Structure P
Amino acid sequence: MTSGQNTPAQNLLGSLFFLAIGVAIAFIGFKITESPSQCGGETMSAGDTCVTYSGSEQTDSKNLDEQKSSNSTTSIVCFVIGGLIILASTGGIIGSIASMRRSAR
């Protein structure tokens, strides 16, 4: 029978997985920051409106300045969430390596 506890190697693998997720989320934030006037992958210009649909129903409509503001907010959220995941997974990696070193002695 197993005790339900993960080994340090399993914890390390899990932490590396979450590190990759955190990096991916932060990368998305960088991509959004690079092109703040994007709507659905296309660059907006003055006078354009970004319309969002859910199925066949229109859910939102934004002008260029509103879209830039929305994209800026989204990139900040990506940076914060990605950064927190990176920070937590780095702590997990350090803890796992320390456990592996202790058990190797």
Structure Q
Amino acid sequence: MERTDTQSTDEALRRLLDEPTFGAQVLIVAARMLEMDSTEPMTNLAGGMAMTIAADAVLKTLPKAVRDDSLERAARAVPGVDQLQDITRGEYALHLRAAAKRLG
């Protein structure tokens, strides 16, 4: 009888469970983008550009259904820029990172 190598399967499963979700990865990359100009005021344009770049970097090779679901989850997890008046991009990046933690 052939024996299955459960050790490598267990390791692969552990790594998969430790990885952030795709939505969380998008938020983390967007936060990194905003942190490049952390002292600049946060705007809808800056947030939109950061999310677009992050989504392209993280999701471009995934099926459309996965991309759409991941973006929807990410968008629901963060407060809109309108709700956070007079903050910097660095401060908004902190909100994105907190949202990414909640997404897992």
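Comparison across structures P, Q (criterion: mean projected area of the Cα convex hull in nm²) gives the highest value for P. For the structures shown (P, Q), relative contact order in percent (Cα under 8 Å, 6 or more apart) is largest in Q. Largest in mean count of other Cβ atoms within 10 Å over residues 25-32 among the labelled structures P, Q is structure Q. Largest in distance in nm of label points 7 Å out along Cα→Cβ at positions 9 and 73 among the labelled structures P, Q is structure P.
Bear in mind that the values in this text are calculations on the coordinates, not laboratory data. All values derive from a computational prediction rather than experimental measurement. Cβ atoms are built from the backbone, for glycine too; each structure is taken alone.
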